[in-house]
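Q: What follows is a group of structures, each given as structure tokens.
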Structure P
Amino acid sequence: MIALSGVYKQYGRQILFVDASFQLNTGEKIGLVGPNGAGKTTIFRLITGEEHADDGDVSVPKKLSIGYFRQEIDEMAGWPVLDEAIAGSGRLGDLHHELIELEHALGDAARANDSETVLARFGDVQSEYQQRGGYELEARAREVLHGLGFDDARIDGDVGALSGGWKMRVAMAKVLLGRPDVLLMDEPTNHLDIESILWLEEYLKGYPGSLLMTCHDRDFMNRVVTKVVEIDAGETVTYSGNYDFYERERVQREAQREAAFGRQQAMLAKEQRFIERFQTHASKAAQVQSRVKKLEKIETIELPKKRAVVRFDFRAPARSGDDVAVLEKVSKSFGELRLYDGFDFLIRRGERWCVMGVNGAGKSTLLKMVAGMLPPDGGAVRVGASVKTGYFSQQALDVLDPELTVLEQVQKDFPAAGLGVLRALVGAFQFSGDDVEKKVRFLSGGEKSRLIMARMLFDPPNFLVLDEPTNHLDLATKEMLVEALSKFDGTMLFVSHDRAFLRGLSNRVLVLGENGAADAPHAYGGSYVEWVARTGHEAPGVHT
């Protein structure tokens, strides 16, 4: 269906691809993996024709319809969310909105003279719309938007009033509603909560078309993709299996290649010794020349590229009192929406609470109240003795100085620390080489998140309050973070949509608003893994 063959691509001095080749066949679901900057997004742009290969061939059938979800959003304003989603859904969306315009034209007295022309066009458009299943489009649009976390009020509300994250969901709905032959999806889980991620998993698993995606959610990749294409140092390598298979197979292939490299090096050394020993012996001249020619023809095996994963031993925090945070008779409302009403909650030292709940149940509100960022309307929130709180959220990024580089920022924060220690710190969060000289104002949202986490964990508080800490983090950084926090000798309260994070760190579960925000919170005295096993849910209201 879509094939890249011998593709070469270069930007300035940076060579992205050298003889890169792979194929996306009808109905296949492929995960595209590789380190940051390897060229994953460039692959999408080559397929859509936004960019062109310097050499090689990118073959895309002309009649193939392609839907591309990217980490950028167009301007959205002026009409309801539902209409915005339908507008971008391809030919059906165009027909839908033309019908609306034609209906208005038929009722416009000023256009009475062309009523016959308008009516004829209306009949043509309506016929095509019906043949393409257009009258089910609004129902499908609502279904998709519900799956992506929208309630009816928001669906019928002004798209221009949405935050950037919600607009990204609308952009995704547009692509899904178009039902293209091929879906290209660049980090589709970035702006979704766990309920929406689970819905999207099921949707994509049952999608009849082909899928090529990048994703930093291991569970999502494992459940959706059936093939993995790795890009690294200009090369593409295909693995027939899910992400876990890819990791196992990659390690096995590396071991086999290292063994083959060792055998070849031993053989080359032996042949070289023979040549050096007998090159001046006339009786051995023919043998020497034969072996020289043999060595010239041998294709040397290179050692597999090892990805540098920087480990960092984070300091142990000071011990806090046994009662870390106490909420007594807490109430909190936003307008008519009552999130908490007489809520009692105790967090004890060493507990790691993951907070679960449907959209609007009050997860972030709870974390803000516990961290002292938001006062309750009634009741009291108290932090215990010797508790030092560290709060992370996507809104906390403005604590960084935009004019400093990454390295200058941590030097400012920790002036007594050595340069080598600070480089190791930021290196653990994927800042290496020239990255440490980038100014904060040029960092992406994900890079800023990594820098905030690095600063927080260098001198860690004994109580971590984390609101979606893994947003925009790649798999390597997530795994490093889970490993570091699993050794954290403190207390945690966190919200996350990443199931590996939930499984790896929680030992308590607090469920908010399982059937709506009005439901009383329910505390479960076990880990996320135990909660899933007991309830049959991976998220409130979502059955596995």
Structure Q
Amino acid sequence: MKQPLQLQVRTALQPYAVALLGFSLVSNILLLVSPLYMLQVYDRVLSSGSVDTLVLLTVIAVFLLAVYGAAEAGRRRVAALAGARLEELLAPKVFSRFENSNGEPPRLSHDLAMLGRVQNALQSGTVLPFMDLPFAPLFIVVLFLIHPFLGVLGLVGAAFVFSVAVIAEMTTRQSSTFSAAASSGATELATGMERQRSAMIGMGLMRKVFAKWRAAKMIGQNFSLSAAKDDGKFTAISRSGRQVLQILVLGGGAALALSQEISPGAIVASSIILARALGPVDQIVGGWRNIVQAWDAWKTLRDELKDVDENQAFTPLPRPKAILEFDRLSVRVPGANEPLIRPFSYTAEGGQIIALAGGNGCGKTTLLQTMSGAWIPGSGTVSLGGRALHEWDGGDRGQHVGYVPQDVELLPATVTENIGRLGDVSSESVVEAAQAAGAHDVIVALPDGYDTKIGPGGAHLSAGQRQLIGLARALFGKPVLILLDEPTANLDAAAAPALIAALADAANEGAIIIASTHDRRLIETSSTVLLVRNGNVLAAPADQYLKLATGPGAGKPGGQGAVG
């Protein structure tokens, strides 16, 4: 039976929590070394004048403080290991959610940022004051043992500092939330500017875009300043309140010492003990914003990943037969009431090149994404070699599918790694795929050839170069099904015929080729055209489609039969 996510996390982190509790117990008990040392020095050494006693007390105190240092280092190490264990548990779920998002807006970077925020709260020690908080009553009890008046002062001080923390949270939460949302919007706008730099400069939009970015940033900054002002105010109140309490303890202790109710050494000891009692609460107040952000990040992850399973082990299946079947398949955009493409049935076999035609926005790209397994069908099934695509593990299915999107994005890795799909592959197989795609000459002209680092942060490639390398990646391993979205859109007059010839060669070797295109040359190479129109998929031989598309009745659906 599947465990709830919270139970999985609790089970995984329980050993670390136990270790943290043990180290925190030792650490907090040893915090009493300094006040006890001061108490003994003032009350015993100064009155007796014994140097031997002073030396012995000092040696014992130094030894115990060394143990304290080891315990403190140990619990920080355990907290860091707990953060690593949390990342090990949740990262596969984050990537699995991204893989199975089914057409929803991708949130991989967002979810990883949330995971990083929670992990950082553990590894930076932000959570450690919460481990110290249960021991605060111990120091209050010690103050009561020294004198009830000092214990009451400590109790009042703890209540005061805690109240400040609660009020600070209630006051700053909304401003912090609005600030984060506005800053995120500004960051997304800047990211979009990076992708469209040439268009922005070419059309003279930089000043206007900057003004829009500045407006979004200022909204976030205003909320941030408001939150920082309130946060600073409450932090100042908390810290100044602690200083006042220190004075009251010292003054009250002195008065008690004058009346001979406590010893002079107890004055200094009680001041140190009060600081130890209020320390965790003060640290929590000072880091409250980070704590709240980490908690909100955890709640977001908990809600988003509660029904997600990381990819399970699978039994690899043999290479499927080149038969692609659509059984009453419909395509639906997430959130839409009506299907973008109504149910249709069709069968394609190896050796075919099928052109996917239709107007802009008719659903060609969405249909290709559904064929690739990236989107779940609205209804019906797609099967390759008799195996339902969407029930087939992506890691196994992917080696039999090649996909070239309309805008090819390459990973920040070498050309070899991109074409070889990040696998441990031979250079010969990579070169073979590049040659088949007509990309070999383009690649060897790069600064480091196949070892050139490309993608974000790497060598700059034109859209056509990316297209050819993307095609080589799609052809790598000689997949059974090759899907392409406007494959010739970014290619010049020489590269486009070479790509079409490469697709013809792949079809001759038994692959099924389906390409969304408006390119007449590619349609002429195709055997069949699937026309997406008004939510229906219509089929016709390519030559018949071309006659209708260029003849007197161009644009009319006559002569094309509905599929299924």
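Q: Looking at structures P, Q, which one was helix-only ellipticity at 222 nm (-39500 (n - 2.57) for each DSSP H run of 4 or more, over all residues; to 500) calculated from, given that it came out as -12000?
A: Attributed to the structure labelled P.
Q: Further question on the same structure: Please compute distance in nm of label points 7 Å out along Cα→Cβ at positions 190 and 214 for structures P, Q and give me the label with the greatest value. Write down the numbers at each step before the final one.
A: Details: P: 0.8; Q: 1.6.
Once distance in nm of label points 7 Å out along Cα→Cβ at positions 190 and 214 is tallied for P, Q, the winner is Q.
Q: Quick check on the output: 3.2 is distance in nm of label points 7 Å out along Cα→Cβ at positions 38 and 126, derived from one of P, Q. Which one produced it?
A: So the calculation was done on Q.
Q: Here P(r) over Cα pairs in 10 Å bins from 0, in percent, for residues 294-405 alone has been calculated and equals 12, 37, 31, 16, 4, 0, so which of P, Q was it run on?
A: The read-out comes from structure Q.
Q: From P, Q, which structure was Cα extents along the principal axes in Å, for residues 238-501 alone = 100, 44, 35 calculated on?
A: Answer for the origin of the read-out: P.
Q: Which structure, out of P, Q, was mean count of other Cβ atoms within 10 Å over residues 46-53 calculated from, if the result is 15.8?
A: P
Q: Given that semi-axes √(5λ) of the Cα gyration tensor in Å, derived from a single structure, equals 69, 25, 22, which label among P, Q identifies that structure?
A: Q
Q: Which structure, out of P, Q, was distance in nm of label points 7 Å out along Cα→Cβ at positions 70 and 246 calculated from, if the result is 3.1?
A: It was calculated from structure Q.
No lab work stands behind these numbers, since they all come straight from the coordinates. Predicted model, so just to flag it, every value in this text is computed and none were measured. Cβ atoms are built from the backbone, for glycine too; each structure is taken alone.
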